[in-house]
Structure 1
Amino acid sequence: MLAFAANSILCRLALAQGSIDPGSFTVVRIVSGLVTLVFIHFLVSVLSRDNSKPTTESLGKEEQKRKHESEHLLPRTKPSIIMAIWGGLSLFTYAIGFSYAYVELAAGTGALLLFGAVQMAMIGFHIWQGNGLNRYETIGLTISLLGFVLLMLPSSTTPDLFSALLMILAGVSWAILTLLGKRNSGVAPRVGMTRSFLAATMLTILVAPWLINIDEITPLGLIWAILSGAFASGVGYVIWYFALTKLSVLRASIAQLSVPIIALVAGAMLLGESLSLTVVITSLMILGGIALVFLAKNKQG
């Protein structure tokens, strides 16, 4: 969640202040994320190669094949190729939709549309799987969503329809990327996310001539985009994929409502922005609701 909040702040610094255009920001963000993840992948591979050799030799041929596929950067089986393509499409759609919508929407409006779409998609999938909500989960979810709406509503304005649809599409795409992380349990988190970034980068390169605007790129904007892609996105998303192995879909969904709170607190600390009593109260509502959902799941076992 800290990485997501950092991404929010970096996007605000880059896009809201006009340091770089949305298209160029997206290209740099995705490519720098891939470069970082590939570097991490090969670094981890080199460091773990000698340690894993005895273990690998003790495995049967079928187990060795599965282990190699799960750790290899390029997918080789049809299911893993399909997962990588879907991951790349959802990552690219999220990044491009978010960037272009961000510059047109008020902060509160964008957050409501983005996180609202994420919640609807992920909770809908959770219920579609046959997982109902018990009393505590329903109460916790309701309190968190109500607090989130009250937190963001004061800074919201009537959105432009196209920009609103772009942000909703970004939210749904992010939900899909998250759900793919849940289904990609046979692949190491860093490998799964690197494959998604690889597919997204290939798509980005194809459309880059229509996205990049050299005249609107400043050195500072380039720095924000690289930081967003390399650390807040690349490294942050790998950590998120690892966390997903320990979380249910409902937990993963509602936990993301804490991101605006972290961004507001960080903004107050780093950018000197003020926190009103309303912000504090609504933030406590969100966090209290999240805690209730997590406690409810723990009570179930």
Structure 2
Amino acid sequence: MSLPSVVATTICVLEDRCHIDHTLDARVLREFKNKMKNGKRVKFSGKFKHVATISEDGAGKVLKHPNDVKISNQLSMIIISDFLNDRILCFQLFSFHYLFSIPLNRPGRMDLNRNDDLIIASNSMKVCKIDLRNRNEIWSVERAGLAICGISIEKKHSHRIFVCDASTRNPCIQIREQDGTFLSYFELSELYHPFAIAFDPIFNQAFISCYYEHVIVVRSLDHDTNTKELVGGYGEQVGQLRQPRGILWDGTQLIVCDCTNCRIQLFSLDGHVIKSFGSKGSHQVDQFWYPASVCLNELNGELFVVDNTNHRILVYQ
């Protein structure tokens, strides 16, 4: 089913007062080149050894309900959507040093394309494409009534942007990455409310967290539109979920933000629990308060967790 066309607009250069250091540390560049040459991606170990915490910018201004985090290996950069501060924050990937910020109204979920341009939700109803190198907004599209809760790009086959819309049932929308044109709905059983999507490029399938149904479902991206519940079911026991949000497939395991249970759970492809980590709290590095999203540094296997209501990003090996 096709959606009404939306006019895409190219906006002005985004302003920022901070200086960018474009020079990569030699060690970082060398590690990046070696990893890319070997074609190996480092998986998350599951040990949850704490490495770092990001809770403020370079001027000491603290995060306020961060929504998402992404890694750009090409730019050696950590990108954070700092929701209530109305800005995108960028840090150096391995030193965690603050680089610069980009103002954006209520930044939400995001993803990076093959060129490491940023696709990000703004104010729930708008999707923007931003050139992080020059901090230019390439295009933005807005559709009244949207309540965007998830964004992910299928990078191997269609290169389309998949948007999860919380405003209605079965609201998964596909957008053309080049210009932001709304294309079609991604068919999903009307039983489910998708919140976030992760892709498995090997088997060409999508993992979808369903917030209100407390499950993770899997659906083929090929001709088969059948949806299968992989893990979850409402509850607090290990293997059960309450309001799952961000998800990540690292090639061997599915990493799930079990939001209301305030923990991270790791599952195998056949649905078995590999590990459950964390509890509700604010003071320890093994405590979360509504974890919202996860991201993996594929160069060294570090897992970044958005600890939303504790206003911080936790990094683990």
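Only the coordinates and a few stated rules stand behind these numbers; no lab work does. Remember, predicted model here, so these are calculated numbers, not experimental data. Cβ atoms are built from the backbone, for glycine too; each structure is taken alone.
Things worth noting here:
- Read-out helix-only ellipticity at 222 nm (-39500 (n - 2.57) for each DSSP H run of 4 or more, over all residues; to 500), computed value -1500, structure in 1, 2: 2
- When mean count of other Cβ atoms within 10 Å over residues 211-218 is computed for each of 1, 2, the largest belongs to: 2
- At a computed 1.7 (distance in nm of label points 7 Å out along Cα→Cβ at positions 43 and 291), which of 1, 2: 2
- At a computed 8 (percent of Cα pairs over 38 Å apart), which of 1, 2: 2
- Origin of the value 17, where relative contact order in percent (Cα under 8 Å, 6 or more apart) was derived from one of 1, 2: 2
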